[in-house]
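The structures come next, written out as structure tokens.
Each reported figure results from applying straightforward, stated rules to the coordinates on display, with no laboratory input. Because the structure is predicted, anything quoted here is derived from the model rather than measured. Cβ atoms are built from the backbone, for glycine too; each structure is taken alone.
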Structure I
Amino acid sequence: MYMDAMKRTDKDLLVKGIKSFVYTALLMFIAPVVLYQAFKNTDKPLFIPVLVIGIALAGFAIYMGFRSVNIVMDAVFGKKKT
């Protein structure tokens, strides 16, 4: 009876959250590499575009990290009711 009252984990949403974590991990490795390449080639003409792309990737990695945690939290604990 007690188990019936407990909310189960939404497995589809949990899989979506784990996939999102994988994309986040990829971005967390790609963004610093792009930034490193930009700062290593400061005298080249593509320095600014590569730097902008690296900063954008780093920002997107941070966003994806928060989004992934939020998805997993919703899957485990349920949606937040407002």
Structure II
Amino acid sequence: MPTPPAIDDTTPEAESILIRLLQAKPGAARLGDAVAASNRVARQCKEAIRRSNQDCSEEDIKLRFIALNYGQELAHKVRAYVGKNR
């Protein structure tokens, strides 16, 4: 069975070119791109939480982000830690 394309909104030829360009980059540049993409997604997620919960404090936005992405248990632990260290 053939492997499905990693990118589903472009042609296989364009995907092949993108993969070759990515592979040609130095490791540090690829890591930088990955970190930037991760930060962008986290920022967008927090902005969506903020829009949906306009009455929440910035701390609550961050805790909701943690709960959504890492689980409610960790969010509770972070809340307790922050509360103890004020």
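Work out which structure the value 16.2 belongs to, where Kirkwood radius over Cα pairs in Å was derived from one of I, II. For Kirkwood radius over Cα pairs in Å, the value 16.2 is produced by structure II. Ranked by distance in nm of label points 7 Å out along Cα→Cβ at positions 10 and 42, structures I, II are led by I, which has the greatest value. The maximum of distance in nm of label points 7 Å out along Cα→Cβ at positions 18 and 66 over structures I, II, that is, the highest value, falls on II. Here distance in nm of label points 7 Å out along Cα→Cβ at positions 26 and 58 was derived from just one of the structures I, II, and that gives 2.2; the source is I. Figure out for me which of the structures I, II the number -27500 belongs to, where helix-only ellipticity at 222 nm (-39500 (n - 2.57) for each DSSP H run of 4 or more, over all residues; to 500) was derived from the coordinates. Derived from I, not from the others.
Please state which of the structures I, II yields 13 when relative contact order in percent (Cα under 8 Å, 6 or more apart) is computed from it. Derived from II, not from the others.
When distance in nm of label points 7 Å out along Cα→Cβ at positions 34 and 50 is calculated for each of structures I, II, structure II comes out greatest.
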